[in-house]
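Structures follow.
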Structure I
Amino acid sequence: MKRTMRIGVLVPPGNPTTEPEVIRLVPPGVTVHFTRMVAHGVTGSLDGQEERNRTQIAHLDDNVALLAMVKPDVIVLGHTATSYTLGREGEAALVARMERTTGVPFITAFGSVVRALRHLGVQRVALGAPYSRTETLRSKAHLEAHGLVVVHAANLEGVSNIYDETPERAHALGCSVDRPEAQAVFLSGVGLPTIDVLERLERELGKPALSSAAAMMWNALRTIGVTTPVTGFGRLLASP
């Protein structure tokens, strides 16, 4: 009998969205296992986001060691903004260290977005994020550091806590950031509830729409050799 494949996901504390969303994105024969990262203060708040990111990074080795105990086939860092804090070289160093320590493939939400955009043949992208303007511009710079062209970037106005946001607001953000020259729309932020709006956005905009959550699970499945299409959440996950 073929064994069940396991995906391990690291998520921030206080995030109520990620677990139920990403579990819906895996086909039969794959299970998802979670560990909460360490952060202090009001999680999901725009205030203190950078400090919380750095606290999470400081404790990642212990978190990954705990998650590795369930013997996952891949470990996913389910927090896009961590990559923006690390920068391109820091992110690459983290991935290499975690893989060397655990012997398990280690991927990030942001790295998954880059891989997904390349898979879709996208070079020019519109970016929407539930962050502050400063953090959104860091997101834009990180995408550009990987050779992508960000034709427009905007943050969701009126956010007090990312985890209080709704799919309707995520949909409105996707519509507002799109530009004719963009080949795809990317919604950053794993904690933003996005997966139920991606297919709708694609119908309305006539182009790929992807989010951090969708991209990281697509990449996790491809990393462990699972290519079963998952429908209902946009063309990325539905692609063979």
Structure II
Amino acid sequence: MAEQKILIIDDEITLLELLSDHIRMVGYHCLTASGGQDGLGLAENEQPDLIVLDVMMPGMDGWEVCRQLRDQSRVPIIMLTAKGEEFDKLRGFRMGIDDYVTKPFSFAELVARIGAVLARIPTVDSSSQELHSGDLIINFREHRVSVASTTIDLTPTEYRLLETLARNPHHTIPTDDLLEEVWGFDYAGQADLVKHYIWSLRQKIEQDPGDPKHIVTERGFGYRFE
């Protein structure tokens, strides 16, 4: 199997060098960019499997890089920032990032996060078929989602969450179970993470996100796919 490509975009050169060396040591192929524009070029040309993206960069900051990436790609993104405010986390998740690491962090923590995000990317299941629910179609074999014949771009985490719900239709799945299935044991208790991704999914697949028909909330318990 080919090495998975990790692209790191960060203007702190020393951190960039140390982090890239560590990521290579654990078996990934690592690419680096010290600015947003260079990072976008590498992302387009190299098609990395995951991007580690710093928020606070001069010129084009991480938010703008993230926005442009999401306009053209569903590549998993882990944001790095010195800020730990809830607002920044919510902003990141609403833009479609897959995880969020606050500086300072250990290299081991970031590598663990990278592995967890990559593990969420769907793999082909030969037994998969299609699910039809009104004008929503989920093709489990090709990991493709469409609404009214229009293909919907989902991040790997969004797709994994939708697939988990859709493979258990009419059954309410507890929030903790969704966290374990989609994000892993390290995310136990982070109910807001599920809430934010449910919100994002509804914006993309529901005709009226404020009155959802596909993803229903069972308050205080979990979510159900209808």
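FYI, it's all coordinate maths here, none of it is from the lab. Predicted, not measured: the structure shown is a model, and the values here were computed from it. Cβ atoms are built from the backbone, for glycine too; each structure is taken alone.
Computed quantities for the displayed model
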read-out	value
For 2.3 (distance in nm of label points 7 Å out along Cα→Cβ at positions 39 and 199, calculated) the corresponding structure among I, II	II
Label whose coordinates, when distance in nm of label points 7 Å out along Cα→Cβ at positions 63 and 103 is calculated, return 1.7 (choices I, II)	II
Structure responsible for 13, with relative contact order in percent (Cα under 8 Å, 6 or more apart) calculated and labels I, II on offer	II
Answer label among I, II for the case where FRET efficiency 1/(1 + (r/R0)^6) of positions 31 and 135 (r between Cβ atoms, R0 = 41 Å, to 0.05), calculated from the coordinates, equals 0.80	I
Structure (I, II) behind the derived value 23.6 of mean count of other Cβ atoms within 10 Å over residues 71-78	I
When volume of the Cα convex hull per residue in Å³, for residues 79-142 alone is computed for each of I, II, the largest belongs to	II
Of the structures I, II, the one that 1.03 was derived from, the read-out being Cα Rg over 2.2 N^0.38 Å	II
Which of I, II leads on Cα Rg over 2.2 N^0.38 Å, for residues 167-214 alone, largest value	II
If mean count of other Cβ atoms within 10 Å over residues 15-22 is computed and equals 15.8, the structure in I, II	II
Comparison of I, II - label where FRET efficiency 1/(1 + (r/R0)^6) of positions 7 and 55 (r between Cβ atoms, R0 = 25 Å, to 0.05) is highest	II
